[in-house]
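So, here come the structures, one by one.
Here, each number is a calculation from the coordinates, and none is a lab measurement. As the structure is a computational prediction, the values presented were derived from the model and not from experiment. Cβ atoms are built from the backbone, for glycine too; each structure is taken alone.
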Structure I
Amino acid sequence: MKNTARSIWDDRDLVVFDVDGTLYDQTRLRARMVLSLFCDALGTRKFGTMKVLQNFRFCREVLARASPDDFIERQFTETAALSRCSKEEVKEIVSEWIDQRPLPYLSACRYQGVGALFEGLKRSGRFIAVLSDYPAREKLAALALQVDLIVSATDDDVQSLKPDPTGLVKILRTTGIPPERALMVGDRFDRDWAVADRVGMDAIIRSGYADPRCMTFRTYHDALFAPVLRSSSRRDLSPGERRHEV
């Protein structure tokens with residue numbers, strides 16, 4: 001990788017984004033969801049939901065490292081075993097509390113500068129894709145972000161978690177863009193940098209610390225993004241986009 005912030009965007013035709021923790025503040029969202037879970041538990045007198053969600057995330061972390069072919073089924077069966085409940089109960093809880101209930105909060109948790117960055121990428125003619133370990137279409141709609149291609153770990157032709165490269169290979173194959181002309185943007189070295197590295201793609205990672213593996217950034221206002229942000233301006237954004245940038 002070249003050393004200057006400006007050159008990181010040179011000759012890039014494709015930018016691939018992670019979603020959770022990259023496009024929105026996951027810590028802020030989870031704080032809101034914990035409060036919602038607590039209120040729900042008080043109302044229903046059911047206190048096992050949070051434990052099921054914790055076990056589900058734990059199982060997914062383990063499965064990502066092992067990269068089994070049957071991860072979709074195992075994420076539910078192994079969570080059910082840890083939680084001492086049925087697989088159907090796990091699926092219902094995950095669908096409600098991970099897939100659906102967070103959606104109304106996502107807009108308020110979107111990182112500042114994301115809208116302008118996407119606008120700049122579009123104006124520069126670059127292809128924007130998303131590679132997520134969770135279904136991402138509804139999340140992107142809630143975030144008011146439009147992309148050219150969405151690939152998720154749960155897609156029928158992917159069924160693998162990062163850092164397994166199956167999803168990223170699908171993006172490269174679909175777009176016809178070689179990895180050296182693409183860039184991964186994420187927030188985890190063990191997932192986002194690692195999956196990019198496996199296919200020979202450069203990455204930039206949201207982090208508060210410098211790292212020898214790749215460039216890092218703290219916010220989307222960092223100088224790293226200046227060459228792209230020059231392609232857009234606040235007057236070109238819609239009123240909804242402007243509210244997000246406040």
Structure II
Amino acid sequence: MTEFTAEFIGTMFLILIGNGVVANVVLKDTKGHNSGWIVITTGWALAVFTGVVIAAPYSGAHINPAVTIGLAIAGKFSWNLVPLFITAQLLGAMTGGFLVWGMYRNHYDKTENPLAKRATFCTHPAIRNIFSNVLSEVIGTFTLIFVIFYFTDPVINGSTQAPIGMGSLGAIPVSFLVWAIGLSLGGTTGYAINPARDLGPRIIHAILPIKEKAENDWSYSWVPVIGPLIGAALAALLFMQLS
């Protein structure tokens with residue numbers, strides 16, 4: 001498996017399971033309907049676990065452009081590989097979003113609330129205040145990336161060529177970290193903390209023939225892209241100062 005393929009497949013499963021749990025909770029007549037925030041945050045934590053396990057041996061399992069850019073800023077990842085990784089992550093996220101729709105298609109048809117349908121693809125704020133929404137994504141992603149730096153060990157079994165990133169942490173610590181972020185910091189914007197996680201499925205939502213769907217809210221779509229990138233950059237810069 002190549003690095004590109006690993007990031008693509010890892011991100012695809014991240015979104016399939018992560019957005020899948022949202023669909024299971026918010027769409028009408030599912031077995032998990034209205035099961036709540038704890039189910040959603042747990043599902044997303046396990047989605048991260050799944051994506052990391054798949055991609056870790058081949059790419060380091062970034063599965064998030066914020067991770068890729070944060071590591072590159074800190075000098076732990078080659079800038080030459082950044083476009084390749086982000087392209088794979090975005091395409092993987094789009095594919096995952098499409099698979100969720102295919103899985104729950106009958107339930108999309110039964111769901112009257114167009115905002116609930118859109119929520120299975122991308123995030124939206126609980127209270128719309130752009131400054132606060134950006135700040136929420138910055139803080140959430142800063143927490144993710146800063147803690148990741150302290151999990152990561154650039155030398156594994158004496159090899160300086162080991163992949164750097166989420167894969168070098170082991171999947172369980174990262175899963176618990178994302179679970180904690182969701183439980184504690186996710187209530188304001190839905191904690192995208194990953195530009196590909198939000199933008200890829202949002203594009204798919206715009207394309208798919210979903211009955212009575214909401215507008216894509218492109219005026220907000222930049223928040224879960226720019227906010228995580230700012231948070232990742234700040235985490236990397238602080239880590240460099242403290243190292």
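Looking at distance in nm of label points 7 Å out along Cα→Cβ at positions 118 and 150 over structures I, II, structure II comes out largest. I, II: which one has relative contact order in percent (Cα under 8 Å, 6 or more apart), as calculated, at 26? Value 26 for relative contact order in percent (Cα under 8 Å, 6 or more apart) corresponds to I out of I, II. Supply the structure label, taken from I, II, corresponding to mean count of other Cβ atoms within 10 Å over residues 62-69 with the calculated value 14.2. Computing mean count of other Cβ atoms within 10 Å over residues 62-69 on every structure in I, II gives 14.2 only for I.
Out of I, II, which structure matches -1.09 when log10 I(q)/I(0) by the Debye sum over Cα atoms at q = 0.15 Å⁻¹ is calculated?
The structure behind it is I.
Matching task: -22000 is the computed value of helix-only ellipticity at 222 nm (-39500 (n - 2.57) for each DSSP H run of 4 or more, over all residues; to 500). Pick the structure from I, II. The structure behind it is II.
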